[in-house]
1. With distance in nm of label points 7 Å out along Cα→Cβ at positions 64 and 128 computed per structure, which member of P, Q shows the largest figure?
2. One of P, Q was used to calculate Rg and Dmax of the Cα atoms in Å, giving 18.0, 57; which?
3. Suppose you compute helix-only ellipticity at 222 nm (-39500 (n - 2.57) for each DSSP H run of 4 or more, over all residues; to 500) for every structure in P, Q: which one lands on -8500?
4. A value of 4.1 was derived for distance in nm of label points 7 Å out along Cα→Cβ at positions 136 and 152; which structure in P, Q was it taken from?
5. Once FRET efficiency 1/(1 + (r/R0)^6) of positions 88 and 168 (r between Cβ atoms, R0 = 25 Å, to 0.05) is calculated for every structure in P, Q, which label goes with the largest value?
Structure P
Amino acid sequence: MLKRYIISLILSATLLVASALPSHAEVYGPNVKTRNNTILVSTGMNLDEKSIEEINKGVSKDIVFYIDLFRQWRGWPDEFVLGVSVAQTLRCDPVKKEFIAVSKRGGNEVTKRFETCDQLISWTMSLPDEKIANMAGLDPEARYYVVTTVESRIRRIPKFIKRVLFFIPDTEFRVEAESKVFVLGEVK
């Protein structure tokens, strides 16, 4: 009798702790398609509850998406072909009712305002049809795949200090996802 009580107590405590743990941030996609001789990638991210709460309270976040194209080789290490980075800055001010996103792609910077914090998060955390490569310079018979890495930076540390104090983290989280392997002629 006492054994069953202890076992049920342990199981209940385990379930309670597991349900209280925050959900982790995760990347969805990347989904690859081609249009007009261009490789397009659709990807995005679901933030964890802690990050969403922080943004709603007014903490600004810097989220960087790295979308990298790799060529798969048999018997050799995979080859990095090219990559694109998209930096998203989220700023929520619940008192002033200002919800601002700044998106940097290459040399272009776009600032967009939203009515709610949820709209801000939804727009910045999804990248539909991001152009990553022109197919003209790529081997049409080779096998490729895309890796999406997303990281959240907590602070910007100058490079010379970062080299000396290398043990201080400058990212809050780093998650990644990989697409299926594809051949350029077969992707639509």
Structure Q
Amino acid sequence: MSNPQFTRPPLTVALTAWNDCLASHGLPTDPLWIFSENLCIEHSRAVPGSLHFGFQTKFTPPDDDALEIAYDQFCETDARIVFYRLGSAQKKSVCILLCDSWFEEKKPRDGFERRDDWNISFRPGHAGDIEEVTELTRWVRRVKRDRAFHDFDFGMALETIDEIKIHGRPLVPYERMGQRMLNRLRRMFGQAD
């Protein structure tokens, strides 16, 4: 493994830098962290053919330690970590933590503020609100596939957070499939998951 040319800070230090970034842009500094399951992407009614982005925390609320677990997991890679703001809701900044080498070429002209000494970028985004979806039907019917690729597709899923808590690591695909099959068999035979 190569020796990285950066040193990741503790999460508290990175969060302080993120809050400073948000404040410098006049954005709310109180973050509301979401994960993949919290995104609610829908077909726009106002502009046919486009998408409307929202979020929810009512149906799949993140655990209190989810951000810390995601950050620790992402720190185990050499890929760039991104603190990404989607918009504002209820005087908070709705944020998602991302990680992938996809972001290595993202520059200030793309809206990313780089900290190369940490291999972290901050994307504060623009002022504006993002809708909080509270209707179960809308969240269930959200667009999950057959859409253009987006930056936030590199976020961690709450399912992965659960795997790390239970197994100490994310499961590989065949393990996930096996776990789902076992859970179905348990339900068929009346045993709890």
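No value in this document is a laboratory result; all are computed from the given coordinates. Given the structure is predicted, the values throughout are model-derived calculations rather than measurements. Cβ atoms are built from the backbone, for glycine too; each structure is taken alone.
1. Looking at the calculated values, the largest one is Q.
2. Answer for the origin of the read-out: Q.
3. This figure was derived from Q.
4. Only one of P, Q returns 4.1 for distance in nm of label points 7 Å out along Cα→Cβ at positions 136 and 152, namely P.
5. For this comparison of FRET efficiency 1/(1 + (r/R0)^6) of positions 88 and 168 (r between Cβ atoms, R0 = 25 Å, to 0.05), the top structure is P.
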